Structure I
Amino acid sequence: MSKLLSYSVEDGIAVLIIDNPPVNALSQPVRHAIQDAFQAAQTDDAVVGLVIACAGRTFSAGADIREFNAPVKGPSLPVLIDEIEASKKPVVVALHGTTLGGGFELAIGCHYRIADEGTRVGLPEVHLGLIPGAGGTQRLPRLIGAEAAIEAITTGRHIPAPEALELGALDEVVGSDVIASAISAARRLSSSNKVKRTCSREVDPESIPDGIFQKSKVALAKRRRGFNAPPAAVDAIEWACSTPSRDGLKRERELSSQLKASVQSKAQRHLFFAERLALKIPDIPKETVIRPVESVGVIGAGTMGAGIAVCLLNADLTVVLVETKQDALDQGIAQIAKSLGRDVDRGRVAPEVRDARLARLSNALDLRGLQTVDLVIEAVFESLPLKKQIFSDLGSICRESTILATNTSTLDINEIAALTNSPQRVVGMHFFSPANIMKLLEVVRCDETEKDVIATTMSLGRRIGKVPVLSGTGYGFIGNRMLEDYVRESQMLLLEGADPAQVDSPLESWGMAMGPCAVMDLAGQDVSFLTRDQNRKFLPADPRYCVPGDVMYAEGRFGQKTRKGFYQYPDGRTRQDDPDAITLMRSAADRIGIEKRASISQQEILDRCLYALINRGAQLLDDGIALRASDIDVVWSAGYGFPAYRGGPMFYADTIGLDMILKAFENFGSQFGNEYDYWTPAPLLVSLAQAGKTFANWDADRIGGV
């Protein structure tokens, strides 16, 4: 047999153990090895039953995604699973770890499923813009019903073994030695001569709620706006409930093939690999020793500090929360307790887990309470003098091995690091608000930051459930620096006569989670103004620059927090058009001599905002602030609401063609002028476009792309 699979016969039961580390992906050589072993067992009269299991830390976590861009080499997974299901000898599967995607499809194609109690199962293909293509949409409804299958497949969630057993996706859950239990089950089934094939079952029509398929699509149109895979999954499940399995399997494979070839799926697969690639820093060796981090100090108990503390506590870290005033400290502790309590209310954790996490939280009213922690995260107000003072004090208070991190979103971390006695241990950890929910973590490398500090911080980011991306130092790092250009164009459009809804609507319809005007209201017009005001030296000396935002600040219209900004918010959350805001912006435009245009097309709004964003991304690559174009895509998809099915700004640029963007820059420069270089393309954009290349080519040529 193959080195990817071991084969043995134990008292009439053939045991096939797949061994393809790290996650036992069902690549073509693995599928071929399974088929060979399976056929050998079928023709061996001494074999009365089979067990399929996996070595290592997990059963198969799915197909080998790297094969998706190439023609399928046989045996395909659907054909293999059909062959296994048709076996006259009982096939039992022994599951452990994370049994996902194609791995779970293999499991539900077998005749009996046993899992150890720590197993999680699921069909997460929707996260790659796909539906299960090896029978998952046809077999799972036959096991657990239409409604449960829709929920499982359209969310792609990992289902704990006890729940999967209750639903009917598993037949047995055991505490230990799942392979031995599977062998016993195979022997028992062979004695009874009963083989239960999943596809021979039917979904009971009486169990299907009225209108469930259409209702699910309507709900998905809101919850997963713009994504094609979830409604396609509902279509496939409906076939499972209304047609013979042969027809349903054919329809599933048609839908799966269409989605696999789509730009949406290619974009989502790009992000899947990009997140993993972002963890690889070219000049930091794999063998770099990670510093131990078990205790973390958080300076600042406001919204950001409290959110960061929740992330740390949820990862079983010990936290010391520091504030200068008791009332602020008390408010922060109350906010942390409230956040942890919500997880209990929603059934995510048990009350005793919440209590254990709170027990790891201590507090102090002085930085000296951080003398023994392994890492400090400063999360105070965005003031350079204040942060400098704090880091100057930390340098003499903390142990020499303690990593010192700042949560600044725009400030020069080199200036902050210079105030410590060891700038090599200073790093940026830029969380996004709310910190306990948003996935992105920008890890910012200073000029002198040591490699093991970077490696440790990236590793910690993963540990606390974040998507870490490395950035160099520079105003706004990656995400906020690009946001400046995106917001700049949106506010130029406001001055030219578009109202906030006219700007936001096409961008939201295109896929952005929120338009730029709504984003500024959510973040706070006061926060945006004060950030701009502190960083004027980095911004164009253009009298038009972000004037609408400056006007909102001057008028005390800070956004949702004051119920008025670019929009009005009568209930504090729901936005409505506000004629007063439009009047204020029109008056400001008149003062600086900008005439209102007769009309502005939706396409122009999209192109100006998105192309400005892309161009700044290209400049950050030129400047070495971002390592890879794919890193930029991760930043914007994980932190700024860029639609995953567009793949990120740089992937999107590749799909439309860099030459098209270059031509648009020429046109915009001619139409609107270019005194402040707004429409001067980055050198990298020019060189790639002229060479007929893409940002993906650039990544691959330089340091290894997705």
Structure II
Amino acid sequence: MKKLFFAGISVFVVLWSSHLAVAAVSDTTQLRSKAIYGKEAKVITYILDNNHYRKINLDDSLSSVILDEYIKGLDNNKQYFTTADLQAFDKYRDKMDDLIRAENVEVAYLIYNAFRKRFDERMNYALTKLVNQEFDYTTDEYYETDRDKEPWCANEAELNEVWRKIIKSQALSLKLTGKSQVEIEKMLRERYERLSKSIKQFNSEDVFSLYMNAVTESYDPHTNYLSPKAADLFKQQMSLSLEGIGARLQTENDYTRVAEIITGGPAEKSDLIHVNDRIIGVGQGASGEVVDVIGWRIDEVVKLIKGPKGTTVRLQLLPAETGVNGPSKTITLVRDKIKLEDQQAQKSLIPYQKGGKDLKLGVITLPQFYMDFDAYQKGDPNYTSTTRDVQKLVKELQAENIDGLVLDLRNNGGGSLTEAIDLTGLFIKNGPVVQVKNSANKIETLTDDNPSLVYNGPLVVLTNRFSASASEIFAGAIQDYHRGVIVGESSYGKGTVQTVINLNRFINDPKNQVGELKITFQKFYRVTGSSTQHKGVTPDIKFPTALSPEQFGESSSPSALPWDEIKGTLYQKTPMINDKVLNNLTKAYQDRLKTDAALQRFVSETEETTRSYKETKVSLNEVTRKKEIEEAEKKKAANDKLDTKIVGKEGTPVDLMNMEDEYLREGLFVLGDLITTKLG
């Protein structure tokens, strides 16, 4: 069986931050290329030209994209380069392709060394001019944290003004936490001295890796170069062997943002840290100093957070719900290893009374589509798989006489394609599940050939923005067959397939390690012919969401493959779901929106979070900033005081564990409506 990866949202740790290298240097050392890098670059582009799903060649047009992406990777927040620097780089705009084919990657080092010089200048300016400055916090001015909205600075004077605001904002944040001027100066100095020191750890391989990813990701965001170091990390993550808090992180402007919470990890179990929270400080143990990590490289932040099982780490956060203008909070987590069993499907049974009827609702949570490939290939009849586990859990729930089932695919980033097909087969008699098209335009229909049904009762599938790839195949098939109701947010929109190619197959160099290439080579299509790419799966019942496709999802990447469609395949819809049923469910949900206090609270919180995402300007006026923090705290406190006791439409208490998980709660209510609609 070929190993295919459908990791969906995040398949390997992004190694470099928004402004990449995070320090200035005190020497004039310049990084240089190695001959092996030119060979790797040429081989990579050969493989991409001949095997990538998107049939484009490395030419002048793509060369221009690569240059822009490389510059953006170095200086994503426009804090270092000036327009004069960009004009100097522009002479390479249509030459990147020719240089790579000639095994020449020197331009990557030329641009990086220019960046390193500018970085050094900025750090020196910060340390000598700004760190010890006592700012005037009475003036009305703002700092735009998302400088992607801003033009590049024309000269050094404009850069100085940007950095004045950066450090003034950081100093004000510290002041509002009660720090004295002496403490502020000390913390800021240590921050920038630490940044200056860490640049020395950046080596030639790191520069090549950054450059090659600018090349590969110009084809699509899921095609990546994995350096030998990154390839090892990728394998560790695929085997779930990492110890830590169970969260995937990304850099967003100056902050480390939580991109994903891993099911079964300390973060998920504690419910203290959530997607889109920003980590601004890390402390070791119960009382160790909290180290400020604003502006740090992502790999340096990860080093602080990771650690042996059983040890304690403290994180200082800016919660997503209150944003950059809200107050920070500090949480404590105990590190642990994410066990395979924590990633496996789990069930629960929830009693529910509706319309005088006592119902039993089953819930199966599925964090990923997993399969023990090694055991399968060895012929082990008891190999672990998603389908086997879900089938067992469904039968256990049926033995308890459930009236309906929720399959929770939230945050399920994908996994085994085979398992997505087989799992669909538990709920339909047989038929096509998904179509796959390769780079040669050959279309293959993948089918469930097992006519037996494991469960044919009322079914709700719960999705959110981070349900991706294999999750979208399953949800799309259930929707297309009219077998169940999809509830929640639109899914991620990742409709592509990747495989990993070891470059050792093409380069025989015993003296030098070479990396690997993860390449997109196939695309998914639903049985209707519609691609899941970009659009994902649109729920039948859409819940409030703070996550726009432009910010969170496949559509957030300019190089993502486009949505398209092919000819649909023949399949037999079930009579389970029709327009009348969906209209009744929608009406019941709309009625709850008018009367349910907990749902209204959830809508309010979602709207507030949406506003906080959009608000990227921070006030540099102390009174204004303090007022914004106080208002954010009041709104949160008001929401926390709302009665969270769950009450049914008729006023009957519902035993849903008084859950704060509003998505699951609403999914269960939709299931209850579906059951009573069917019973009626």
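Values in this text are rule-based calculations from the coordinates and carry no lab data. All of these numbers come straight from a predicted model, not from anything done at the bench. Cβ atoms are built from the backbone, for glycine too; each structure is taken alone.
Observations, loosely collected:
- Which of I, II yields -15000 [helix-only ellipticity at 222 nm (-39500 (n - 2.57) for each DSSP H run of 4 or more, over all residues; to 500), calculated]: I
- When FRET efficiency 1/(1 + (r/R0)^6) of positions 302 and 446 (r between Cβ atoms, R0 = 41 Å, to 0.05) is computed for each of I, II, the largest belongs to: I
- With Rg/Rh (Cα atoms, Kirkwood Rh) derived as 0.98, matching label from I, II: II
- Largest in relative contact order in percent (Cα under 8 Å, 6 or more apart) among the labelled structures I, II is structure II.
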